[in-house]
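Asker: Got some structures for you, see below.
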Structure 1
């Protein structure tokens, strides 16, 4: 009977990375299995090696590599300034041999790099096949639960950006993390797509340096160009990434189009852009139907929420009129099909973050108006698109 099952407290281990702990929901849960996916060369192995090095002074840690030699792992640790770390390192791909090696003295944390290189002797198929991935993952999950060992599995991703292998892998593990990067930049983002022990869509920020990954505690400062003069087509959006508010710059370029005007959105949903332009035409009498419209979220962040609607529309109008918005302005809000500005979640937290970053004017939906505005900050609450345009350009 369920009532006869004893209570078991959730034990978490501090990873040494506050950004990673945030994404995991407060630390690494003992006995949990975490699947970490990301493009080749993005820094998955570096992140996990740094993680083990930071934790090795407190508990036993083991790094199992199936893609590199022991010498290559040591060279990477040397680049991190930790070549003499007391860290267990194993170069092996047969899962039974790995588990037999760990059975006598299970570590607190085990890293498998990568799950696609493992195989079990019970199957004749090649490593990386659907059957091998499923069976190897099942053996590791069983070991984690029975011996209370936290395990990180590195997974390759396909060109579509999803973890390679059968979908059942994501169902078998407790947490699925994706490691992402801005194209050509040093910024790295780790996002939870599934988490049995915390919230999903939490995000942590890192920057790749010569000595490894560094945490970014204030991502808003990273996404904003504070020394630049206000430019036409540029608006600062206060977005939410999990439980944190982040300020990003939304840029627009509107120019005369051809017979088939283009609608391109980078970092935002392209289909929503077409809808917002239709609302702008219908309820503000600003026609961009014959114009090419390009929208970009600076820094490579993917904004997945409708609170970006107001920033998108204001950026497009600013570019179309070739008129910069006043400096020190930040905005957020969802735009309805009737031209009304709808409330979004986390309004007070967004306003507080914008004020903290030094923004003196914030345009928000009427329902998100706070009881008391932060010091030296003018919160402009508006009900409709037309009111928002008047407030922004006045």
Structure 2
């Protein structure tokens, strides 16, 4: 991290979009969120900022102010986006232009009230580090997580990594958790977490919507199970796996081997970016699959429901469907995909898989039953309100009573 970017991070002030400061400020951004801020801002806008590339393209909207490049930034800067990845890009552009003339960086946070940052003694704070809108995305999964600590006199405070340098919420917290931690924005937090043992959280499995897991080392390719020999998995763990399996696969029956089923991923998923070679998007993977199999092989693609580009793909004459994965799996010869939860589901159901990229599946391909039992043991049902079992075994938290 550059010294200039560090200097800017120390100037961050988190504000509510509905209660913006009254001092003059330059607004950085041109999208819908920036326009909403113009309508809510009762101070004086002293200029509009946008990247040099956007200005040169000449397609910026007329918002009543001339567009200026980041090297004109001076005074207070209001970031006109609620997406933390874009906020980081804006900060990097400002840092490249120098920070001497900037007084404060205002981040307008729609979730400020939910973050629970004010008036909490450090020793009564549980810190959850998650990217900007992550607090909304992960909220349903962590309702009982928050409740567990609340009942013991602790408050779970959520902070985006961009907010850490201007807050003391991370100092002396009773425990620190990080959701995921694989996106670039989390590298911002690394220098501040020296000497702190965070516990990592990520979506679980079977199904993903009903579980999250805890890990002391990381998630995905960095999780503890990657280097675990699984020798500790015993009959009790296998029994728990059978219970989960019977519930998850209730009503499922493999009926035929009509096609190769190919589930696609969200292009910017951390597993795609960090763990496989198909980093140019799903069209690249589609082309690879079509070329990999004989022309006579029937292929069924299934786009990820959260992929914003899912309606733009050229499947090159092959079939595609938006039916639920387990419905399609009933007629699959095998499943060929990138490190996705659907591959774990297929393997659990006993269907052969081909996995592209680095994952628990590729690391433990000859020991999948024990792997799944270990995965089930470390994950917490979202409805569970007593976390002691999992905190004792899979976290650094000592608030386990």
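Asker: Can you rank 1, 2 by distance in nm of label points 7 Å out along Cα→Cβ at positions 156 and 172 and just name the one with the largest value?
Answerer: Going through 1, 2 one by one, distance in nm of label points 7 Å out along Cα→Cβ at positions 156 and 172 peaks for structure 2.
Asker: Thinking only about volume of the Cα convex hull per residue in Å³, which of 1, 2 has the largest value?
Answerer: Largest value of volume of the Cα convex hull per residue in Å³: 1.
Coordinate-derived values only; no laboratory data. Not measured: the values here are computed from a predicted model. Cβ atoms are built from the backbone, for glycine too; each structure is taken alone.
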